[in-house]
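J.: Structures are listed in the sections that come next.
Bear in mind these aren't lab numbers, they're just calculated from the coordinates by the rules spelled out. None of the values given here were measured: they were computed from a predicted structure. Cβ atoms are built from the backbone, for glycine too; each structure is taken alone.
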Structure P
Amino acid sequence: MHLLAVPSETMLAGYLSAHRDVAEACGFNRNPKSHRGAPSQSALNRFKHRVGVEGFQSVFEELAQGLMKAGVAKGRWVAVDSSAVKAYFRGDPDARWGYTDVDKPFFGYKLHILIDVKTELPVAFRITPGNVHDSQEYLNLLEDAEEADPEHAYGDAAYDSEALRETSRSLYNLELHTPRNPRRKGGRPETARP
């Protein structure tokens, strides 16, 4: 995953050098007496590897918890979904083939996200290989959303599962609202939609 969809540290370093306003917004070039400027490609690469995925996830979690504690995002009504993130190259050893729809395959990852409906701010997220179904990460997202205490969760038909509804009620005391998934066998009757 790359900042601003820039596929390499070299291109990102060039972008930050050319766009001083963006570099300043990221915390670079704030001191007018400093001649350091935006970071180089090697500095960005070292930082990325030093912090790692876990470090970025930790920063995100602290930010989300801070927003909850400050009351900016309440998390009472949340929406859950996932997005395909295509791998930059086919040789990526962690990427997998997945589907954005029945007939739309992609090679890469999925970003699973839980957002506060009112503010549209993220509450929790997970990144998985592309072959992980959306519904498989739903309960993990609720577990990760420690500071939120959602009452209602809204998802698309991929989350249409009586097991997820029951677990949502029993473990988290929340209602999961989804449209009926027409591909699910033994699905609930049309009239049972929320």
Structure Q
Amino acid sequence: MTCPLCDADLERSTLLDPSDGVPGLRGFRCPRGHGSFLPADLYFAWRERHEPADAPSEPVPSSEEVGDVKRAKLCPQDERIMSRYRVRPEGGFWLDRCATCGGVWFDGDEWDATVEAGLLDRLPTLLTDAWQRQAERAVAAGGTEDRLRDRLGEDLDRVDGFRAWAWQHPQRHLIFSRLRERPGEPEEVLD
């Protein structure tokens, strides 16, 4: 197996040392420090030997912080093109996974970031289509929020406060109807 970034032969390595009842996890590392490869069979054998931890609460570093390489990569195991998967909806880095063998490539410090954020037990979930759709929706919503903040500035807080109040009001349909009218237009007669 070779590194998808530099073609160096990957070295068999302990990716996760055994500790506190968690068994060690073996995989492969690039000798030049470009990343780590975790074959699916080694991962699932490891999962069978230990109880998954609770859901993570640690923040996830950005792509730049962990050395994410944003280019197509060939799987070290079967030389197929790997797909990129977002780790968290609110941002963070991307992992590369082979759809054929299920192996995962971790660029730079992505392995350490995955372990530190408590995401290793949830790796299969992160690599599902459902998780990726949820992540894309969250990113799109965040982009909308950022654009509104850029255009409205602090007024966005006032708008959001009013919106929250209006949605709680028992006559919200009248409030929203009134807001759709342009000032100076003839008012509709309400029953």
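J.: Out of P, Q, which one gives 19.9, 68 for Rg and Dmax of the Cα atoms in Å as computed from the coordinates?
T.: Going through each structure in turn, the value belongs to P.
J.: Have a look at P, Q and say which one yields 15.1 for mean count of other Cβ atoms within 10 Å over residues 77-84, as calculated.
T.: Q
J.: Now for a separate question. When distance in nm of label points 7 Å out along Cα→Cβ at positions 125 and 141 is calculated, the result is 1.7; to which of the structures P, Q does this value belong?
T.: Q
J.: If you rank structures P, Q by distance in nm of label points 7 Å out along Cα→Cβ at positions 21 and 173, which sits at the top with the largest value?
T.: That would be structure Q.
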